[in-house]
Structure P
Amino acid sequence: MKKIVYFADATCDLPASFVKQHNIQTIGLRYSIGDQEGWFTSADQAQLDEFYARMRKGDTASTSLVLYDDAAQAFEPFFKQGCDIIHFGLSSGLAKTYENALHAGIDLAAKYGCRFFAPDTKCVSAMALIALQKCFEIQSQCGKDDDAFAKIETELPLFYPTIQAYFTVEDLKYLKRSGRLSGAATFFGSLLSVKPIVTTDKDGKLATLTKKTGRLASMQFIANQTSKRNPDFPEVFIIHADCPADAKALEKKVHEVDIGAKTVILNMGFIIGTHTGPGTIGLGFVGR
């Protein structure tokens with residue numbers, strides 16, 4: 001069987017240790033903040049702190065898509081070596097990043113006689129880590145004569161609807177800027193300290209599940225969702241954008257609700273954080 005190479009774009013916010021352990025190839029995205037432009041694949045803590053500090057001071061940040069040529073340039077060396085590729089990226093419901101990478105992969109796989117699979121998990125940020133873990137689990141259960149790629153291609157789409165993710169934000173203006181909230185909703189929401197609980201719907205688009213008044217109430221609601229966790233998958237991934245104290249507080253709340261949870265705290269990178277803002281916090285897990 002051909003070697004399987006895993007790819008993920010920078011929206012997946014994978015921890016560096018996980019990327020290194022599994023030799024995952026990362027496709028970066030362009031970003032800008034103030035008058036500075038860059039290419040984001042991952043960042044250390046000091047870089048994250050500086051980026052979110054500038055956002056809090058009022059610097060405007062923006063990001064670009066993964067273009068067809070960006071994806072093709074990343075994929076082609078591995079297709080030339082005769083590898084099959086499995087790629088993870090941002091939900092198709094949120095940007096054309098997924099579509100661009102999909103077309104590049106399909107075209108090059110046909111050119112080199114390889115296979116390409118880009119599952120649209122309909123999730124955001126580090127929730128792709130859950131789907132990747134499932135891939136590695138499936139692959140590890142395959143014998144030497146099994147077609148691991150085909151098995152992943154068949155089984156993963158049945159799994160990823162179980163991935164659940166819930167987020168809340170500190171400041172509604174970033175969601176407004178990204179077109180998720182009207183100006184009036186943002187104004188009155190700020191006055192009332194209303195915090196939307198955001199998830200992804202069946203189409204992979206951001207959807208407001210409910211609204212809570214105040215930061216603590218919104219975090220408690222998110223923690224309560226872990227009561228739906230599948231006990232066979234103990235990990236609960238907590239992800240935050242420049243609010244480590246809140247991440248620890250959410251972790252404590254999760255353990256109060258779900259004593260069997262194995263919590264992992266992760267940083268939200270520049271790309272997702274640009275559109276949700278510093279202070280964004282959430283979690284993801286495998287549901288029943």
Structure Q
Amino acid sequence: MSCLVTDNQISRYQRDGVILLKNFFDRRWLEILDQGIEENLRRPSHRTETFADDPANGDHFFFDARILGEVGAYDDLTMNSPMAEAVANLMGSSQAILFYITVFVRSPGTHSRTPWHQDQTSWSAEGNQACSMWFSLDEIPRDTALEFVRGSHQWETEYQRPDFFVSHYEEDDRSILPAFPDIEAHRDNYEILSWDMTPGDCVVFHGMTAHGGSGNLPPDLGRRTVSVQWLGDDARFQIVPGGDDPRISEDLKRHGIKQGDPVICDMCPVAWPRS
């Protein structure tokens with residue numbers, strides 16, 4: 001076991017599908033993240049999307065998905081910070097494989113609450129050892145925080161992929177599956193977890209943990225957030241019906257990854273243990 005996470009935290013992550021790690025990143029890593037986000041905003045990728053843009057109300061919500069080698073500060077953060085070792089231990093994996101990085105920047109006062117969803121139904125990787133580490137450069141009051149349904153990573157029902165601000169999934173043949181639960185309309189039926197967070201804190205959650213929220217910001221609060229996606233020993237490349245989201249499967253194919261292969265290549269390297 002790593003000194004970065006305790007046995008109790010590992011057990012809680014495995015049980016709940018989500019764990020808060022307080023004061024995980026020191027100031028140096030937050031400064032590197034700040035540099036990365038600034039570069040990302042100046043030079044977005046072809047995967048970028050604008051989820052909200054209302055100049056009259058000052059609402060702007062920027063999204064991007066990046067892979068290794070595109071933003072130097074992100075490369076430093078993901079490959080050299082303590083996060084890879086921590087997520088490997090939480091997942092119960094002998095290694096942590098960097099998958100990709102997602103970036104969310106909301107201007108102060110933006111009203112764009114993230115819909116409830118599970119990430120991994122859209123990923124080009126299957127396996128139980130898959131997670132995200134989510135953290136912010138800004139204060140996160142609990143009433144604006146990302147929320148999680150405790151234990152939802154163990155749901156046995158497979159659901160349709162809900163649209164994430166814009167529809168991507170018209171060709172997904174899983175449309176015959178049940179619609180994703182309306183968690184917001186039936187909050188009392190679920191145990192919903194969220195936390196006040198300060199810069200340096202992070203949340204790690206399983207790829208199948210249902211989550212939503214992190215929006216409807218007050219006028220004096222913006223949010224610069226990164227979520228780093230990680231894979232473990234049992235992760236394998238999969239072709240997603242209707243296309244993966246974000247669309248990185250073609251990048252993986254160009255790196256020689258085929259259906260059913262471990263997702264390990266120059267684009268998705270083993271970040272821990274460090275060679």
Structure R
Amino acid sequence: MRCAGPFQIQKLVEFEWPDRAPEFLLKDISVEDFRSTRTAGDARFVTQATKQLIMSFHTFVVRTGNTTLLVDTCVGNHKERPALAEWHLQERPYLQQLGQLGLTPEDIDFVCCTHLHADHVGWNTRLDDGRWVPTFPNARYLFARREVNYWEAFHADDPDNMFRNSWIDSVVPVLEAGQVDLVDDGHEITRGISITPAPGHTPGNIVIELNDNKCRAVMCGDTIHHPVQIERPEWSSNFCLDPVESATTRRALLERLADRDVILLPAHFAGPTAVKIVGEQPGFFYADA
């Protein structure tokens with residue numbers, strides 16, 4: 001996809017889940033409640049035969065003319081993720097796909113993770129002779145300061161927690177390599193691309209806002225996992241650390257974008273991925289961007 005201005009945005013898909021049960025993602029939502037939504041009838045986002053969610057795991061590649069940015073880096077190869085078979089020790093052609101976009105790892109200037117869950121940090125590193133090393137040797141990795149501070153304290157308090165593997169193999173190596181910049185709210189990555197806080201999914205969760213004076217876009221990570229949460233913003237995911245705050249943040253984002261010429265680019269929307277928000281009574285829906 002290309003904005004009307006100088007920014008070019010491309011989606012690099014690591015893999016898709018075509019049949020994920022709604023209850024896997026959505027917290028305390030019944031099958032009947034899900035099937036009653038308009039979104040449940042959209043074959044781009046829900047497998048119609050089974051009424052299961054279709055979810056994508058992808059990176060956004062943003063080119064500004066003089067800078068190349070990656071937003072979220074999926075699950076990664078060779079990572080120990082035994083809790084989910086689809087993530088465990090996977091072998092996927094992510095870097096080959098990056099090459100098909102005309103890029104090498106050395107071409108990446110910035111890597112920005114909207115938060116530090118395992119499916120957003122995986123390709124931060126690659127396995128090299130038994131060691132985890134930064135995949136993008138020339139890049140500055142941009143992490144929200146609040147997010148890093150939270151996870152550092154979390155792992156210090158509970159060193160055997162289930163999130164430790166992704167911290168050790170996909171975050172710590174880039175910290176130790178000196179390639180991380182801890183950024184604060186409002187940080188401008190490069191002209192026209194900035195960071196906005198969106199807490200709830202995690203304490204330091206952020207969204208990436210693009211404005212080249214001709215086109216506006218918001219990359220919202222897991223602030224919205226699935227299009228049904230546009231229709232029902234009060235439905236938080238099972239993976240939101242603060243589901244109440246997550247719902248508040250999601251609604252505020254939708255209110256800010258509704259009926260405006262802004263492209264929304266979430267981290268897990270399958271199909272077209274890019275949508276615009278339509279204000280409806282009593283809430284919101286989506287339209288093709």
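Every number in this text was worked out from the coordinates using simple rules, so none of it is lab data. Remember, it's a predicted structure, so these values are computed and weren't measured experimentally.
Give the label, chosen from P, Q, R, of the structure having the highest value of relative contact order in percent (Cα under 8 Å, 6 or more apart). Present the calculation step by step, with values, prior to reporting the outcome.
Values: P: 20; Q: 31; R: 17.
Once relative contact order in percent (Cα under 8 Å, 6 or more apart) is worked out for each structure, Q has the highest.
To which of P, Q, R does the computed value 1.26 (Cα Rg over 2.2 N^0.38 Å, for residues 31-70 alone) belong? Don't jump to the answer; show the numbers that get you there.
Values: P: 1.26; Q: 1.31; R: 1.84.
The value was obtained from structure P.
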